[in-house]
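Engineer: Following this line, the structures themselves.
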Structure 1
Amino acid sequence: MLKIKEPSVAGSFYTADAEALEEQIKSFAKANKNTYEYKTRAVIIPHAGLVYSGRLAYEGISQIDSTVKNIFIFAPAHRVGFDGIALSSFDKWQTPLGEINVNQDICKELSEKYNAKFNDNAIAPEHAIEIEVPIIQTLFNDVKIIPVLIGRCDFKFIFNIINEYYQNSENGFVISSDLSHFLTDEKAKKLDNKTAQMIETGNTDGFMFEQACGALGILGLVEFANKNNYSLIRIDMTNSSETNRDKSSVVGYGCWFLYEGDKNEFIKKYYSDFVINIAKITLETSFTRENRTINYPQVFDEFGACFVTLEKSGQLRGCIGSILAHQPLIADLIQHAKDAAFNDYRFNPVIENELKDIKVSVSLLTEPKKIEFTDEEDLLDKMIPNIDGIIIKDGRYQAVYLPVVWEQLPDKKDFLNSLKIKAGLLPTHFSKTFEAYRFESIYIKEE
């Protein structure tokens, strides 16, 4: 006889009225601000009451590839404490929108391979899994869920499960987690932005449980992204004050999807025209003083470093940028478009009648990594033409060349000597304090 789990939080975390629930989810679809072409198989989404975080949850789940047959839902245990992970023994879960099947074959595998326990007493009162189910039911016609409630365990336990089951393209993954809890709006935004940077850079050292109730699930997915050189792309961030207007005590919500590649590659593939247009609009409005409202995808709110290059009649007309990501990419792009036009000391400021003849290109940079070398010949041997951007430092002297410079200086020795001269050093200079760093860049050029 089939075991069917009745809804536990219908009427509290979401409405128990089927028609009203359908209308609410339709409203999330209409409000969906992010329509990325890319489809993913893993997302981080919030799990508060649908009235508070349902829009973000919908935006995340709607990014999951419609061809998946199974969706793992990893959520933290809020009400019952236990070690390891808990599974549901029910064959189906019911919500006001009907029933959805549980993949008990996978649940049994998790029980055997990962010593997971079937623990309906822990899962039954839990909202953090159930709250996602009506949205999954709306967006997927034929999918099974694998509810996984996370207790006390190492986040690598979650990583191992994702790492194994991601190999099957029929499997999708939902990490259910809210962000900060019960801080003022100002403090919450500060902490949530810190959490976002950790998720987006993959550097989660020092990640604290007060940053996210589903920290273990988040850390497991970030570890998986790091191991595979994947990226987590921001869809949106907000908090409960968006709904109740109470900024004195808020809960933070964030939404990200897994991209099978580098973030800068993602931006080039889907937003090259946008990047160039933002730079050109910035130049134009610098003269007209016009204030334009710019709507942009949330990936541009992730911290990023870029160089903006201006050319006129094929000749350099200005180039300035950031080596290190220290602000949202949208701000970095706008700032350096202005700087390249007006603050490059090598050139006179651009004048308005030049704009029609200026071509823009943008380089999106990865984080620099130090090159370890024994002497100059060893450094030259380790430099990779057409791939590496190079930064050199020695005391107060410093200079950088983007990878595109290899087109003019294809010889390693010439490249390094020219970079030394740019830094204010002699081409023959070398010392024990000489340092070099490499980075890569994604090049976006105006056609």
Structure 2
Amino acid sequence: MTSVALPRVSVVGLGKLGAPLAAVLASRGFSVIGLDVNKTLVDALNAGKMPIVEPQLNELIAANRARLSATMDANEAIQKSDASFVIVPTPSDSTGFFSNRFVLQAMETLGKAIKAKSGYHMVVITSTVMPGTTGSEIKAALEAASGRKVGPELGLCYNPEFIALGSVVRDMLFPDSILIGESDSKAGDMLQTIYLQMCENKPPVQRMNFINAELTKISVNTYVTTKISYANMLADICDRLPGADVDAVTKALGADTRIGSKYLKGAMGYGGPCFPRDNVAFAALARKIGARADVAEATDRINNYQVDRLTGLVAKFAKPGMRIALLGLSYKPHTPVVEESHSVKLAMKLADAGYVVSVHDPLAQEAGLAAMGDKVVGASSIEGAVRECDLLIVATGWPEYKAIDPAWCKRDGQRLTVLDLWRTLPNDKFGEVADLLYLGSGR
């Protein structure tokens, strides 16, 4: 029995998601060529190691270099592939909508290369775009540049990833489901074949038209942010009710199959490059078409309130001029990304309120300090930050902070207040030397 040859793949955009996608595809047997305008990223991939912090990424690249290359030449990428995944930025504009300018540039570049190629080629839009744009301006730009109509000789799909920074490789190999918005069944069949080979868990594949897939993508993120804000709202309520415990409440809520336990934890607000902007875009879309998105707007307001809530909590235990150590600057563990990080926002707000703020992060300290300028000082070590502070905030649930020694919290003649926003430190170990406060604990 002869094996069927796998489609050859090009990945357009070798950033935080594109590089992992290229590496994962190569690890699963595909011949992959990356395409980027950034020579540094192209050279790095060809050298076998990317300057991107993501678990397992460089191990996969090193192990699969025979099937993995990169170029700045779109003609080479198209000639050496049957399908092109486009993962370029779609930054938010002043209205809250996603801008397609980089996607449209990619369509022009790829289209011109496809024009010079004989045979079928499929283009896959993996970047998150606004509902209604794949089938309109993106399709029109690809057709105009290639001189072909989407159909028998040119496929087009919308296929966003559902991944989280810090676990991109794992999430690509073991997704909950695959979402495909397809121009026609030929394109959808080809993309489904690629995914069923790429994924290790054989996930269900949801196939639909462009606009339904586009709407599904931002709806998923908006729904998840609503769960996060709901849990944070509960934590705020529990803080004001003696004896209440948000963890007990959310555990019981999550046991109901209509609700589920994922993302239902009262802690800090959500941040990062996707959740905040997707929520804003969803609400902006609703306003534009005359629909109401009150739930999305309330979710965003509750999320933004969390920084003020925490600042008010700090003021109950520390006076301006006192030294606060804030541990964790990335918006979540296992990534150096500080975009829309509530830890960074909290540190800056505390500094503006007159506190002396010392910060630490295993991966994001440099990026965090760059974002905050001279408002805060960087701690040289976890121990130093903890020993020298008047109040300690564990703001991001990095596993490294579980190694904090309770002895570092000892103070002569007084007890250190510790705000542990993710329940990282065990109360039975720290209760003897510090006042350990969890959000939503009825205190």
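Engineer: log10 I(q)/I(0) by the Debye sum over Cα atoms at q = 0.15, 0.16, 0.20 Å⁻¹, for residues 90-265 alone computed as -0.98, -1.11, -1.50: which structure among 1, 2?
Structural biologist: Answer for the origin of the read-out: 1.
Engineer: Here's another thing I want to ask about it. Can you rank 1, 2 by percent of Cα pairs over 13 Å apart, for residues 146-201 alone and just name the one with the largest value?
Structural biologist: 1
Engineer: One of 1, 2 was used to compute mean count of other Cβ atoms within 10 Å over residues 50-57, and the answer was 23.6. Which one was it?
Structural biologist: 1
Engineer: Which structure, out of 1, 2, was helix-only ellipticity at 222 nm (-39500 (n - 2.57) for each DSSP H run of 4 or more, over all residues; to 500) calculated from, if the result is -12500?
Structural biologist: Working through the options, I get structure 2.
Engineer: Could you figure out which one of 1, 2 the value 24.2 for Kirkwood radius over Cα pairs in Å was computed from?
Structural biologist: Computed on structure 1.
Engineer: Supply the structure label, taken from 1, 2, corresponding to Rg and Dmax of the Cα atoms in Å, for residues 290-425 alone with the calculated value 16.6, 54.
Structural biologist: 1
Engineer: For which of 1, 2 does mean count of other Cβ atoms within 10 Å over residues 154-161, calculated from the coordinates, equal 18.5?
Structural biologist: Matching structure: 1.
Engineer: To which of 1, 2 does the computed value 0.55 (FRET efficiency 1/(1 + (r/R0)^6) of positions 162 and 362 (r between Cβ atoms, R0 = 35 Å, to 0.05)) belong?
Structural biologist: Label of the source structure: 1.
Taken together, the values in this text are just the output of simple stated rules run on the coordinates, not laboratory data. A quick note: this is a predicted structure, and the numbers were derived from the prediction, not measured. Cβ atoms are built from the backbone, for glycine too; each structure is taken alone.
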